[in-house]
Structure 1
Amino acid sequence: MNDASGHRLLLVRHAKSDYPLGVADHDRPLNERGRRDAPFIGSWIAKNVTLASGERPLILVSSANRAQLTWARATNGLADGWLDADVRTEPRIYEAGLTTLLDIVGALPEDVSTAVIVGHNPTLCDFVARTCVEVALQLEATAKFPTSSVAVLETGLAWADAPWSVRGFRVSAFTVPRG
């Protein structure tokens, strides 16, 4: 699924969260459906996104509790090289606007072939709308990017150039894994 000279970016929207009384937005946990769905995100990725031999993906996760819990539960469904991923908390993803997300993607290390961002809407949807070629999957992802969504974006451009290029990415897969 990844061209040897290109890059692949997975955008993952956190699983369904709860709204407990008195809990700040940043600290909200997953609700029952979110806890059930999150492992299916990892299972879908493991089945549909093949890593090259020795490839170590970079995972950037919002600091929000619901995003952290989503990725922690998603790892239950992962296998092979995904278990050796470089996982980092990226606080800028929480409450990021489009420009911030473009900056984050544009600063990815060039030697990283596959990157994952676990974040929030409307920014993930806005990123797909702004950076991707308009085809059926792009239109599907921008029509609705619900919780637990995964969009796989590919580009032949450098990370520093792709987010700022007109339609520098194309959506190669879009799904909403649910349990």
Structure 2
Amino acid sequence: MRSPVETRDRWTHLHHDYGPERPQLALSQNPFAIILSCADSRVAPELAFDQSRGRLFVIRIAGNFVDDNGLASAEYGAAVLGATLIVVLGHSECGAIKSTIDVITKNKQLPGHLPQLVSYLKPPVQQALSQGGSLDSAIEQNVVANVGKLQTAEPVIAPLVKEKKVKVVGALYDLRTGRVEFLS
């Protein structure tokens, strides 16, 4: 199947032949890693880590933070699917973190359900800002905070971490270079 890519005036198609791998993927998935990534359309974990389908169990939410649904997904990936690595992947120029900074520093009001999203991001962003931090340090602090949340998440992930069956690490993806830097 071809995936469309919008260009200036028309749609063009990139050709990827997924046919040969489809029968095996239809039977099961065996990801080695869980990636908690931002929903930003410029960040594609499979491409950032050069992995084919079925290798990563990807959880995406704007701001790459852990809530109950993301935690349940990570638990499923680790306990049921057997992934042994969890990567919290932040990225440069994160709009969710920028918006959180605007809420904190400029008292910006956000529409709809965005204030609920920002409520998860406020603690690490406030911590970074209180230490004189910038957008980049707030992005990094958010990753570090969510690594900590996952490492201590009971009742599933914390015991797996303690037993050294799962490792949780943080990483930052640079939109300009496409490079991933691991923090831990």
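Quick one: helix-only ellipticity at 222 nm (-39500 (n - 2.57) for each DSSP H run of 4 or more, over all residues; to 500) came out at -9000 when computed from one of 1, 2, so which one is it?
Considering all the candidates, the number was obtained from 1.
Assign the value -0.21, -0.33, -0.41, calculated as log10 I(q)/I(0) by the Debye sum over Cα atoms at q = 0.08, 0.10, 0.11 Å⁻¹, to the correct structure from 1, 2.
Only one of 1, 2 returns -0.21, -0.33, -0.41 for log10 I(q)/I(0) by the Debye sum over Cα atoms at q = 0.08, 0.10, 0.11 Å⁻¹, namely 1.
By the measure mean count of other Cβ atoms within 10 Å over residues 38-45, tell me the structure among 1, 2 with the highest figure.
Looking at the calculated values, the largest one is 1.
Quick check for you: by relative contact order in percent (Cα under 8 Å, 6 or more apart), which of 1, 2 is greatest?
Max of relative contact order in percent (Cα under 8 Å, 6 or more apart): 1.
Readers should treat all values here as calculations from the given coordinates under stated rules, not as data from a laboratory. Model, not experiment: these values are computed from the prediction. Cβ atoms are built from the backbone, for glycine too; each structure is taken alone.
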